[in-house]
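Peer 1: Below you'll find the structures, each written out as structure tokens.
Throughout, read-outs are computed from the coordinates displayed, never taken from laboratory work. All figures in this text were calculated on a predicted structure; none of them were measured in a lab. Cβ atoms are built from the backbone, for glycine too; each structure is taken alone.
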Structure I
Amino acid sequence: MTDADFLMIDNCIPKADQAYLEAMLLSSQFNWTYNANTNYDTNTTQLDDVPQFIHGLIRDGKPHTAFAKLPMAVAGHFGVPMQQILRAKANLMFWQKQPVIAPAHVDDANPHFVFIYYVNDSDGDTILYNDQGAIAERIAPKKGRGLLFNGATPHSATAPIANRIRMVINFNFSPPVDFEKFRARDNSGGASS
């Protein structure tokens, strides 16, 4: 895996939008649904996974909730229209006593791009894997950070052990994705990491 395979962007949206998104996802207005696992379709938490709460926001380019404007507060900054969003969902993972890396997976078998927007400062890295299944990159959560990569890249979340919660908005975009539009929003001082 090379820097060309992914793009990390700090402060990818304005600070006011960052604060608004975090406040909304933590508000009593925002409803979360319990999932026993991050990657298994079973009601029993598996030994190699952790439970999380989710909220589906956009599905197949259409609002899936009254909160569909929230992911557009991110995607709109990159010129991605709602119609190009295959899926946008919020994930909320809680503190664990021991480090747990969720199973590696791809979100969809069809061509797509993944964009992860980190809602809050936390630990619980996102891990990207190479073709041999070895860890290629670890990206630490940071409020306002975005991570863009090809959806064919296996990835996994890590549960936080130092912070109480880890919140992200996970996007799947249909191709094509203009990396230059994302790179233009990079306020980290570097193009990728």
Structure II
Amino acid sequence: MQEVRYLNLEYLLLRVYDIFSGVDAGNIPGWIASLAGIIVITGIILTLILLALIVYANIRLVQVQHEGYQRFEEKLRSAQTQGTKNIGKNERWERIILLADSPSQSDWRRAILEADIMLGDVLDNQGYAGPVVGDQLKMANPLQMTTLDLAWKAHKMRNDIAHEGEVLQLTERDVRATIDYYRRVFEEFLAI
């Protein structure tokens, strides 16, 4: 038997056309024609409803995004009115930095755990509800929190430390990267 190495679409379309061109509209039962009409009308109505929902969702998304930017600008203005000498001076953060700069791995672990607790407090102040940081991060909107991925990476390292304890061998590079992730999140929310 010879292999078919091509598909003759012209032939297939011609066969389909021959089948449908031989059907006389007068031979179709009335109930099939009315059912087809109902299906078409229902499809049009559903399309219009879904189109309206899509437009509404886009409008709401823009509104929520705009509200988030307004809140951020208000916090930025309030921080600027307090004076520049208070910006960047956070004793809690300074203590975390000192722990991270220590040569001891136990201090590195404490620094990451303390930074995660501080992250929970910052998220709580921003209105993200949840009993633990993971739940708060799940509630966060990536459009309103640009450092959400960094917060998740940092929180994952905290979870590794909390679950594996002393077994987890930290490198200075891991600690510096994790603390940097926390720093960038805190800077976004003007916490440090």
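Peer 1: Can you spot which of I, II the value -24500 was calculated from, given it is helix-only ellipticity at 222 nm (-39500 (n - 2.57) for each DSSP H run of 4 or more, over all residues; to 500)?
Peer 2: Traced to structure II.
Peer 1: Thinking of I, II, which structure, once distance in nm of label points 7 Å out along Cα→Cβ at positions 63 and 175 is computed, gives back 3.2? Walk me through the intermediate numbers first.
Peer 2: Numbers: I: 3.2; II: 4.9.
For distance in nm of label points 7 Å out along Cα→Cβ at positions 63 and 175, the value 3.2 is produced by structure I.
Peer 1: Continuing with the same structure: Thinking only about relative contact order in percent (Cα under 8 Å, 6 or more apart), which of I, II has the largest value? Please list the in-between numbers first.
Peer 2: Values: I: 30; II: 20.
Largest calculated value belongs to I.
Peer 1: Then there is this: As an exercise: Cα extents along the principal axes in Å, calculated from one structure in I, II, equals 87, 56, 28. Which structure is it? Don't skip to the answer; put the middle values down first.
Peer 2: On the way: I: 42, 41, 31; II: 87, 56, 28.
Working through the options, I get structure II.
Peer 1: Here is a further query. Which of I, II yields 3.4 for distance in nm of label points 7 Å out along Cα→Cβ at positions 7 and 159, as computed?
Peer 2: The value was obtained from structure I.
Peer 1: Identify the structure, out of I, II, from whose coordinates FRET efficiency 1/(1 + (r/R0)^6) of positions 15 and 55 (r between Cβ atoms, R0 = 35 Å, to 0.05) was calculated to give 0.90.
Peer 2: Working through the options, I get structure I.
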